[in-house]
Structure 1
Amino acid sequence: MARLLKPKEIECRVQQINEKGLSLLLYVTSRTGQNLLDEMYGPTGWQREHQLIDGSLYCTISVWDEDKKTWVKKQDVGKESYAEKEKGRASDSFKRACVNWGIGRELYSAPFIWISEKQANIKQKGDRYVTYDEFFVKSITYNDLGEIDSLEIINQNLEVVYRKWPTKTIDKIKVGLIEKELERTGIDKQVILDMCSVSDISRITEEDFPSVYNKLKASKSKNEVK
């Protein structure tokens, strides 16, 4: 599995923009993907190939498995680029194939990144809005599930324009309180996990705990929590 990305390996791109602000998308470049594959498997331990299937351009990344003495392949398809059609599809398919090897997968857990018009230079150009500001990831941390926990983004003037603080999860005592209520009511644990969008009770945040616990306390049976 690929290691988690460092700040300098993550790029920022404007995804949407209007007069009130803009949203950013985090992504990795093809060069970063190549560097990480070299780091993980060595320059001669992996290879790539592209093929056109039913009009779509696919990239296959093969990694040499020394134990099995065979190439292990993972493949994905690319989307067209507005700038350079074939080059864009080739780059996109390669980056998507890299995700199959774990490279940049953590970026799918990125929060919605909104920069207000007060923190960005936004201009109207005809019937659309544009900005010539540049944005960079200054710092990033991950939780034990490999999800983004904190994030700080700066502009070309080194000014912080976005900050997400680490999420504080509940302690063992509160985990025990929830488990006790689940046992009392007979409510399926998955109901609570889905309610908080987490994979385990220990991942429930301090912010969500009061609401979850109070609903459980007020419930007499498994049919009362929605």
Structure 2
Amino acid sequence: MRVEVFSDIACPWCYIGKTRFERALAEYEHAAEVEVVWRSFQLDPDAPAESPGLTVDHLAAKYGVSRERALAMMDTATRAAASDGLEFRLDRAVAANTFDAHRVAHLAVARGLGPRVMERLMRAYQSDGENVADPDTLVRLAAEAGLPEDDVRAVLASDAYADAVHTDQRLARAYGVTGVPFFVFDAAHAVSGAQPTELFLAALRQLGPQGSGTKAAVAPG
């Protein structure tokens, strides 16, 4: 079974969803028969790559609310993350463009380090206040997750994996993905949102090897 996971590094619910899905996969009896493919998605493709501001200020401006209200909106994700053992510091998150970070994630997949690098990039954004659009920061973060620095620099100095990111984005549109995280099982069934671990496990058991193969409920995002 193949599970395609559309997510954005800048999305707190994607980090939560990744954690819950991977826990479900660890419990799944046929996990060795599941291929997980991480797909790039940008919630804000127009986010600045240079001198980005704080995410809280971006949200306040986007929704026309006070900074305090924007922080309260973020607190919902922070509390959900804490229940899954994740420590978010969204008050210092930087609203940087994630396109180059997604290119680095594709390099990581090619080197067999996709989940590890994706984890580091998500934690950098949601917890560490890192600017994931900054090339030097991306090189350091990827190296911490096991990628050679020279390889990351070479990718960032070129347009390598840009087509891969665009291909993922086109595929998301073809699937009708409008929000992330979004999980597609065998190109036929979907679960939307950072659902509980139990729901992901039920979907794996229902749709995977030895399962009934009937359509899983599409949970709201």
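Computed from the coordinates by the stated procedures, all read-outs in this text should not be read as laboratory data. Owing to the predicted nature of the structure, the values given are computational and were not obtained by experimental measurement. Cβ atoms are built from the backbone, for glycine too; each structure is taken alone.
Points to keep in mind about this one:
- Among 1, 2, structure where helix-only ellipticity at 222 nm (-39500 (n - 2.57) for each DSSP H run of 4 or more, over all residues; to 500) as derived comes to -15500: 2
- With respect to volume of the Cα convex hull per residue in Å³, for residues 48-127 alone, the largest value across structures 1, 2 is given by 1.
- Comparing distance in nm of label points 7 Å out along Cα→Cβ at positions 72 and 208 across structures 1, 2, the highest figure comes from 2.
- Structure from which 1.00 was derived, Cα Rg over 2.2 N^0.38 Å, options 1, 2: 2
- Relative contact order in percent (Cα under 8 Å, 6 or more apart) - highest-scoring structure of 1, 2: 2
- Among 1, 2, structure where mean count of other Cβ atoms within 10 Å over residues 176-183 as derived comes to 19.8: 2
- Parent structure of the calculated result 3.1, given that distance in nm of label points 7 Å out along Cα→Cβ at positions 8 and 96 is the read-out and 1, 2 the choices: 1
- Each of 1, 2 could give semi-axes √(5λ) of the Cα gyration tensor in Å, for residues 56-183 alone, but the derived value 33, 32, 13 comes from 1.
- With mean count of other Cβ atoms within 10 Å over residues 120-127 derived as 24.2, matching label from 1, 2: 2
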